[in-house]
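Quick note: the coordinates plus some simple rules give every number you see, no bench work behind them. Fair warning: this is a prediction, and the values are worked out from it, not measured in the lab. Cβ atoms are built from the backbone, for glycine too; each structure is taken alone.
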Structure 1
């Protein structure tokens, strides 16, 4: 049970679970998941050992980018449900000691948002200054060299006024102007609206991108050799990653901590430099949690992952909490990207993720070892990737959850066409794996149970230990973890002690750790 002290930092040692709502559970047979579908499976999440859920965008949107183009920050998308449905979800989750986080998109709105509609129709409107406008370059083209996520220029001409507006994503996602104090006030009100309804926090989309260079200077060429690269050969020095954004998060932190149980701010901090990542924590007065993309995009080797973890923990300000995750709605699922579909590697990934100190974020289906789905071109729904001409859309990691072995996976009705195709039924389902004691789902549940017992409400210590080549060994809290990231057996320097949990039967034979196997022992 939470004490006042642990409740104030409940995310320390916690497990958050990202739900892509449209692919979780369809309760009204329209082919899309909905909020009532999330509520219907809260008992499953409680059984799994989840402490909080982060919902993909739930606010009204034309769905040009599936909710990341918001047209109303204080409502619920009618295809997903109602405010009453969301209130019920928050209350039902609370009864199971789970918290609910929403997605917040402060970098841009939808072009259908009333602010932008007014900005375009009346250049003299106060809402004109809610967005980034600029005159054409001398040749009549875009004001600078900034590129959108599609690779096209990040500017679209408003022919009526003769000015360009900025959009770092689709043209239907105009960027907000954070130099305008009225934008700050609008989002302060948005935060309080949701916090007052019981929302436990926000995952903040494009947290690194709010402010843009006031002089609109060209982005320079991107340096080579970084794990997280620039955008189409340009480093986003001026189009994003501006220092002024930190002031926004200091203000939001004050709002978050004004509540009896502080709300949590989790940033999508898409930066490749760990110093820059740590800076989003400020002096313990900005974001409480930040996504670590150098870790996410690290090679799946003992040497690479352990180096990122050690450096990340070293650079975080004292008392700040790291975040470990390997999948999300924008990238390939980790059992595919790290594991190539090899379940041994997926199990090893889960064991490591669950034993690192800080906060763990699982993406729906990680616990099943769900892999990417090859979505046929004619069924792709991801406009961002389609417009960029990308070979693989983000839809591959957004396909419906498999609840049972039926043809529909238990996601929707038998005669309903799902919004995205199902994965391979042979890959397994929740119902099948719950009934199988040795399944990857049951392993994940055991890992989360151990994590909660050992780490809940605290930041565990971490120290790397000597190990053979290809083996990552570390002590964290009262645990010793040894993980073999190689194709051959490895002999440990010493027996690890009483084994509490392993990736599978026969993972350890004396001091010999099998290929792609891991164990957790009492230190």
Structure 2
């Protein structure tokens, strides 16, 4: 890989666009209907041709798959459903050869109940690994120790173990017991799992619900109102101390490994605290856009809050879809809106995270609840990616989930040479972003133009200025922007002098020139 070691003043992850792959659904190399590592390696040229900088793989570690990999039974091995460690080594090499980086999904809060650590922990109250998990005596009435609820299925967050007569804590499924990070042996063992993959050449990690490792073991019971909400929404102070030690571990490697944290807190000002004084997480997901309706006022508010909270020296992220939430096209409600959302995502002052398949304009698969196989019903956004238009779409005869709508016309091979396709738009946007210091590293200033249905902002860095506008409304709007149209989300609108009109559900990027019409900015 070229230009990989830490030779830049500006960290690579600030300039990066990161592409999330859900491995079960990306590409199937052996025809068994489940995506695998060789399938990803086979499609690396597709990913590289987009122009992204890094790939994040959802979990590929050994797992019984109660939560499809987020229940880890061995952090230092690849699950056979995805292939072997040799397959992963080949993927790492292929990613690096193409000038990209690879992040793995690390699950530090909990393991599988089939992990050897937990199997030892539940053998007896005196087992050396008993305190590696959170065990508590029953309440006086014999019930769970607290009223906490789990995040999946909203069941109690405690399960009774007949053999030892105590309850164990699980903030997710009963098959996912929570680790006790207050035990230094647990912390040391989990650090070893990071070193194992860093030593194999991995470039960093996405850390699953990482704030929860700091909850300790002495949290008081929650009041009635709080107990009805999943405990993942807590903001435990001890996490910051643990994250500083993880950051120190990462800093010990010279190839600039990074960690982005899933800190599932939606309140203003909460997630930024997990960056610390540039000594905790490198990045933290901001999910407020993903949880907002695709409406101008809501998205403008998200941008305002994000830019205020993540002002320099901090740096935000931008997320509109992932393996847990609807795809961008489903979130926005139409292909035109999804095209506009692509322009916004790739012109934001942030590190954008793209979910594989969004570049094809895929919507969620329509899967009836009685056919869900995911415990939380997230099957629709995890539907397999169609690579070819014919039956099977480049997969085996029986994929693990149904394909998304219009899989034949939206297949990657059908879009690759179509200049009007969603794939072509993403490629243009990523090429533009890579060539633009203003988009990669510049400031963002919201512009008060176009009325209630328009979100507009200026990106600037040194001598470069670009202005972006997104029309969320159903009617064209006149904008006081003068200059050259660089990119439009509308496929048949050619670059050239901007005519002053933005169409319904259109997004544009304009390079100011000549005498710009006056317009107000606001922060």
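To which of 1, 2 does the computed value 61, 34, 33 (Cα extents along the principal axes in Å, for residues 22-245 alone) belong?
2
The value 0.35 for FRET efficiency 1/(1 + (r/R0)^6) of positions 254 and 358 (r between Cβ atoms, R0 = 30 Å, to 0.05) was derived from one model only; which of 1, 2 is it?
Value 0.35 for FRET efficiency 1/(1 + (r/R0)^6) of positions 254 and 358 (r between Cβ atoms, R0 = 30 Å, to 0.05) corresponds to 2 out of 1, 2.
Have a look at 1, 2 and say which one yields 7.9 for mean projected area of the Cα convex hull in nm², for residues 86-173 alone, as calculated.
Structure 1 accounts for this read-out.
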